[in-house]
Structure I
Amino acid sequence: MQLTAYTDYTLRTLIGLGTVAPDKVTVGQLSDAYGISVHHLLKIVTGLAALGYVETVRGKAGGARLAKPPEEIRIGTVVRQVEADLGVVPCLRSGEAPCVIVPACRLKLVLASATEQFLSELDRHTLADLLEPRRKLQKLLQLV
C-alpha cells in the first residue's frame, strides 16, 4: 500500500500546525520548513479547513492553525477523508475494470482485510501522539 503525496503532505501539515498550536503559521513558513511548494500546501490547507481540522485567518497577521485539539484528530480518519482510493490492487479501487477471477478470488478479500487493519492501526493514533517529542519537532521545523 502506498499513500499519495497529498496524504503525506496533509499529515505533515497537521504535524507542523500541531507543533505551534494554538498559534498560527503561514503556508510560506510550512513550505520553507518542509520544502514543499506553497501551491501544494495552499490546496492542502484549504482541504483541511473544509474538513474542519484547520482554521485560516486572512490578512497581514494571517495564517493557519488547528481548529481542533490534537487529541481529537484521529490519523485514520484523516487518511480516509483525504486519500481518494486506498485499494492496493485494481479490483479494490473504484472505477477500475474488474479482474476476470473476481468471482472466485480470495486475494481480494485478504488485501481488503490488510487495508482495514492498516487503517485500524492508524485509528489508534491521534495527532497528539505524533507531536512527541514536540520540542524536537519545533526545532527541526523552525516554526517557533
Structure II
Amino acid sequence: MKAVIQRVNQASVRINEITTAAINKGLLVFLGIKNDDTKKEADWIIDKILNLRVFEDKSRRMNYSTLQINAEILIVSQFTLYGNCQKGRRPGFDEAAKESVSKPLYSYTIEKIRKTYPNIKSGTFGANMRISLENDGPVTFIVEK
C-alpha cells in the first residue's frame, strides 16, 4: 500500500462539476493499493495518516500530528501510484490491485479511520475526479508499506 500525503490549506473533489468532498487545513491522501495488500498494510497506513507529525509548532518544527491538531483528512483512491513507467511509453499497472481487492481495502481504510476520527472525507472509488488543492509548505510525503 502506498500513500502520497500532502499537507494542505484546503482540498476538494469534484465529480461532474459537483463538489462531493472538501476539507480545510489537513491532509490530502492519495491511496494506492497493490495486488498483495491486506488489512495489515491498511492498518499501518492508517496509523501513519493519523500520527505522522507533519504540522508545525510555534518554532516551525513538524511536531504535531493530524490527531493532535484535529486536522481534516481527504482520502482519494489512486491506482496510478502503482503505475510502472520503466519500459516503453505506456505505464503498466500489473502491481495495482484489481477492484475486487482495492475497493474493499479503500472502504476499510476510510471506515476504520471514521470510527475513531470523524474529520475524514473521501473521493468516490473509480470515479473520474477533479482534485483541487492548496499545498501548505509544500509538504508532501510518500509512505509505503
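So distance in nm of label points 7 Å out along Cα→Cβ at positions 24 and 104, computed for just one structure, reads 3.9; which one of I, II is that? Display every interim value, and only then the final one.
Working: I: 6.1; II: 3.9.
It traces back to II.
When FRET efficiency 1/(1 + (r/R0)^6) of positions 16 and 56 (r between Cβ atoms, R0 = 35 Å, to 0.05) is calculated for each of the structures I, II, which structure yields the highest value?
Comparing I, II, the top value of FRET efficiency 1/(1 + (r/R0)^6) of positions 16 and 56 (r between Cβ atoms, R0 = 35 Å, to 0.05) belongs to I.
Comparing I, II, where is relative contact order in percent (Cα under 8 Å, 6 or more apart) highest?
Across I, II, relative contact order in percent (Cα under 8 Å, 6 or more apart) peaks for II.
From I, II, which structure was helix-only ellipticity at 222 nm (-39500 (n - 2.57) for each DSSP H run of 4 or more, over all residues; to 500) = -15500 calculated on? Each step should come with its number before you reach the end.
Numbers: I: -15500; II: -7500.
This value belongs to structure I.
Among the shown structures I, II, from which was the value 17.5 of mean count of other Cβ atoms within 10 Å over residues 32-39 calculated?
Checking each candidate, the match is II.
Determine which structure produced the value 1.5 for distance in nm of label points 7 Å out along Cα→Cβ at positions 88 and 112, calculated from the coordinates; the candidates are I, II.
Of the structures listed, the value fits I.
To test your reading of the models, identify which of I, II gives 1.6 for distance in nm of label points 7 Å out along Cα→Cβ at positions 72 and 120 when calculated.
The read-out comes from structure II.
No lab work stands behind these numbers, since they all come straight from the coordinates. None of the values given here were measured: they were computed from a predicted structure. Cβ atoms are built from the backbone, for glycine too; each structure is taken alone.
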